[in-house]
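Alright, structures below, take your time with them.
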Structure P
Amino acid sequence: MLRFAVILLALLFALPAYAVENESAFDRVLRTGVIRCGYYVFPPIVIRDVNTNAMSGVSVDVMNRLATRAGLTVEWTEEITFGNWVPAMQSGRFDMICTPMWPELTHGRAVLFSEPLFFSGLSPAVRVDDPRFTATTPRDVLNSPDITILTQEGNATDAIARTAFPKAKFYTLSPEAGTANYYQDLIAKKADAILTDRNGQYEMGRNNQPIRLVDPANPVKLQSFPLVVNRGETTLRDFLNLAITEMDYSGDIDRILRRWEAEPGLTYLRRAKAFSPNP
């Protein structure tokens with residue numbers, strides 16, 4: 001009897017540690033009151049001050065607003081790259097990726113995506129001094145073995161570009177390459193074109209390296225911007241979907257985007273309205 005009591009006590013003392021070790025990300029967020037964020041830096045979505053490490057941008061405002069509404073706080077835990085974000089997510093070092101990621105079906109085997117915060121149109125972009133292209137050049141002109149398109153392994157643009165331009169040649173960056181390399185290698189003439197959106201065009205012009213979108217009225221893809229959680233974390237995903245929907249209906253997301261957009265109301269595309277005005 002004494003031996004049974006000792007074993008029972010040992011099991012009872014072990015249960016809390018076991019429960020914490022095996023708790024879901026959502027339960028951990030509720031227990032600690034903190035959302036631990038993985039993120040990558042790309043203005044104006046996420047901006048990190050190199051001197052103070054202070055975080056700002058669209059995603060920072062969205063997550064802070066979400067956390068305030070839910071009675072939580074946000075911790076920007078780890079900067080990720082397109083090469084390590086999936087294993088970093090799976091390792092549990094943070095609860096979610098708080099910078100919107102461009103989803104791919106292959107990523108859907110490892111992670112879950114939330115409802116989109118917003119959208120943008122992905123179009124080919126070229127150097128402004130390249131005489132072969134103008135803003136009205138049909139994008140199909142790029143589908144040629146004479147054209148080299150720059151992509152990045154692990155970035156959704158790789159699969160999109162190869163599908164849209166199967167006859168082109170490709171110059172592919174490693175997953176560990178920074179976002180800056182994606183644009184700077186185009187300027188350095190290592191390729192003829194990349195895929196980007198109006199914000200990418202603006203950011204390059206702001207840094208005195210202007211690029212031109214080719215046929216932006218007919219984007220290659222309408223690109224969604226969802227948040228990311230680990231596969232199996234359906235409760236956390238549902239919580240984020242509820243938050244995103246409510247922040248969309250309340251106008252919070254539109255106000256945040258307008259604060260950061262280069263062209264307020266135009267740089268990014270909004271989710272469709274859930275209603276039509278009364279006649």
Structure Q
Amino acid sequence: MIEVGRINKLIVTKLVDFGVYLDGVDLGEILLPSRYVPKNCTVGDMIDVFIYFDSEDRIIATTEQPYAKVGDFAYLKVVSADSIGAFLDWGLQKDLFVPFREQRHKMVEDNSYIVYIYLDEKSNRIVATMKTNKHLNDIPNDLKVGQDVELLIFSKTDLGYNAIVNNSFRGLLYKSDVFQKLKKGQRINGFIKKIRDDQKVDLSLNKLGFDKVVDLSDRILDKIKKQGGFLPINDKSSPKVIHKLFDESKKTFKKAIGTLYRKKLITIESNGIKLTDQLNVKETKNDNNQ
């Protein structure tokens with residue numbers, strides 16, 4: 001079955017002067033215009049194409065990749081707007097339409113908005129909506145604390161940042177857990193921090209518990225190596241300096257360098273942290289054996 005508004009793998013059935021025709025199964029033959037046809041394409045080839053409607057509402061294929069597809073939430077820019085609706089740049093020749101009824105407030109040209117893309121069954125057109133809440137799902141039953149997830153920053157509040165998680169449900173990043181600048185529409189990796197009794201989800205940008213310390217320990221060690229074996233920062237450094245360098249709290253930083261110290265990988269000096277001679281010798285031997 002062909003999925004309109006998504007990537008499909010279709011077989012070439014016919015070569016013509018203006019492109020190739022693809023087997024659209026229940027939708028019949030679908031044209032892939034010449035400018036998108038791969039070099040040396042021939043009948044029987046399988047091609048990954050995005051299926052949508054052209055400016056005359058005819059079904060058509062392209063090898064171009066849109067910024068988002070049907071079923072996705074996305075942050076897209078308005079290229080034009082009038083009393084009927086707005087048109088968004090989604091990376092294809094034909095802009096994406098947002099009907100006026102699907103706008104929570106009037107969209108403004110050159111501004112960007114979080115929208116959900118869907119196939120409107122009444123008009124049989126691919127459209128977008130600002131009314132995203134009705135397209136968000138309940139949290140999945142198999143969701144686990146510590147699980148890594150993909151986030152789309154949705155909005156900033158007094159508590160922190162609302163985010164759409166895994167293109168599916170909403171979660172919250174508390175501002176006390178955010179040590180970097182975030183902006184609406186930004187995509188970033190995160191972790192499930194807590195699943196609350198009210199079925200709401202708290203998020204984190206960093207690994208939790210001991211995994212977080214291990215991750216930072218590895219980053220510190222890598223940073224020292226790149227700096228020639230010494231880093232002018234230690235457990236006495238200010239939280240601001242630590243945050244700027246590693247995007248972490250001083251508490252986590254102290255645990256991380258403590259772990260490295262106990263493993264005899266670093267020494268903690270009055271003016272910084274230093275690789276131990278033992279590690280330097282080991283690294284040199286490994287380099288010589290390669």
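Identify which of structures P, Q gives the largest calculated value of FRET efficiency 1/(1 + (r/R0)^6) of positions 75 and 163 (r between Cβ atoms, R0 = 35 Å, to 0.05).
By FRET efficiency 1/(1 + (r/R0)^6) of positions 75 and 163 (r between Cβ atoms, R0 = 35 Å, to 0.05), the leading structure of P, Q is Q.
Figure out for me which of the structures P, Q the number -11000 belongs to, where helix-only ellipticity at 222 nm (-39500 (n - 2.57) for each DSSP H run of 4 or more, over all residues; to 500) was derived from the coordinates. The read-out was computed on structure P.
Rank structures P, Q by distance in nm of label points 7 Å out along Cα→Cβ at positions 35 and 203 and report only the one at the top, that is, the highest.
Q
Structures P, Q were shown, and relative contact order in percent (Cα under 8 Å, 6 or more apart) at 25 was computed from P.
A value of 1.4 was computed for distance in nm of label points 7 Å out along Cα→Cβ at positions 219 and 243; which of P, Q is the source structure? The read-out comes from structure Q. Looking across P, Q, the calculation of P(r) over Cα pairs in 5 Å bins from 0, in percent that yields 1, 5, 10, 11, 11, 10, 10, 10, 9, 8, 7, 5, 4, 1, 0, 0 traces back to Q.
Every read-out reported here was derived from the displayed coordinates using simple, explicitly stated rules and does not represent laboratory data. None of these values were measured; they are calculated from a predicted model. Cβ atoms are built from the backbone, for glycine too; each structure is taken alone.
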